[in-house]
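Novice: I've put the structures underneath this note.
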Structure I
Amino acid sequence: MAILLQITSGRGPTECAWVVARLSAILLKEAYRLGLLAEVIEQEPGPLANTSLSVLIHLDGVGSNEFARRCEGVIQWIGISPFRPHYQRKNWFVGVRSIAIPEPITFAASDVRFETFRSSGPGGQHVNTTDSAVRAVHLPTGISANASEERSQTANRKRALERLSILIARRKEKQALSVRQERWSAHNELERGNPVRVYVGQEFRLRTGDKRD
């Protein structure tokens, strides 16, 4: 199952953006070693060279969810700032969050089932003596749309399909909005503390025992 892995500096200083860039390269290598498909699909540049405010990695393949689970959380780097060597602060934090990718909604002819029924007018009077009303059902999602105003079943079928396509487009928009909102919240909800991994020094060495199993 495909999943997104977002690495964020959490509105932190330039040092955190430097950590994001280093960490993203490390996680990509780890994913490759596990045989996963991993690709950076979005990168927000930081204020200086070799820095990134955030990096979005697309993961796919068997074990993607498990890998993302082990990476998710607060990452700490302990070291002297590469930009402000006399700065006293030595602890820098970034965040990693996994975001599930909604299953893509397909809209092929084979995904739609048409049902006919008899429409009724005011007072229960039948508009037509035949079952001219049509309901279009999108089988993968269960979304349905009706059309009954036309006298022709063919015309109602066309209208129902048009309405169904609009409803599916709205569902896709909601899914995309949900992913964007989750990504946005990751930037603002970074907690400094309880790291799942700790890296040390300019060589970015993983401290023994700090890698989540």
Structure II
Amino acid sequence: MPEQLKVCLFIRVSTQQQDYDRQISDLTSYCAQKGYAISKTIATKITGTKTLADRQDLQELLAAANRNEFQKVIVCEISRIGRNARDIRNTIDQLHRKKIAVVFKNLGLESIDENGNESFVTNIIIAIYSELAQEEKRILSERIKSGLAEARRKNKRIGRPTGKENIQEINKKYGKLISDLRKGTSLTDCSKLHSVSRNTVIKIKKLMAA
């Protein structure tokens, strides 16, 4: 039986509120259909607007590629690599130097063929979708700025919710810590028991008293 081709799943969501379970599920099913062996999964929550130098996930990907840990990188779509056309191209080029193909599941497209050769047509498609990803970033940024300006014009509050919503969020995250505080456990002991700073415990106690 021939050895399975090793691949890396590369997954990214933009915010801490999002989860990447759907991407992992979709790509895992795709690899099972293709008979690929998943040797590495890189899943992060980071904005695609950061540069290549500031993207720890991309640095991890390229380092693993240099160690020959896989032969293909599987992504749901090109914007998961990033939203800067130059950085997308740079990342793909570095993978190509190791003869590693990038598979874009939504396009049914591979960046190089089995012999490690780039296709002119494929490069054109990658360039177009990279520019589209960058343009989406620009449009989103403009919408956010416009929304903030409109909110300020209407004197609406901008920022994280406070009051009841914030207390509910704290209760959900630090429920056990709050329970210990109510039992009379000291600030220092709560800090040690729950591996948080003493200042965090103090802030939570103040919220409880509010």
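Derivation of every value follows stated rules applied to the coordinates shown; laboratory data play no part. This is a predicted model, so every value here is computed, not measured. Cβ atoms are built from the backbone, for glycine too; each structure is taken alone.
Novice: From I, II, which structure was helix-only ellipticity at 222 nm (-39500 (n - 2.57) for each DSSP H run of 4 or more, over all residues; to 500) = -10500 calculated on?
Specialist: So the calculation was done on I.
Novice: While we're here: Check the numbers for FRET efficiency 1/(1 + (r/R0)^6) of positions 131 and 171 (r between Cβ atoms, R0 = 41 Å, to 0.05) across I, II and tell me which is largest.
Specialist: That would be structure I.
Novice: Also, I was wondering about something else. I, II: which one has relative contact order in percent (Cα under 8 Å, 6 or more apart), as calculated, at 22? Working shown, then result.
Specialist: Working: I: 22; II: 15.
That value comes from structure I.
Novice: From I, II, which structure was semi-axes √(5λ) of the Cα gyration tensor in Å = 42, 25, 14 calculated on?
Specialist: II
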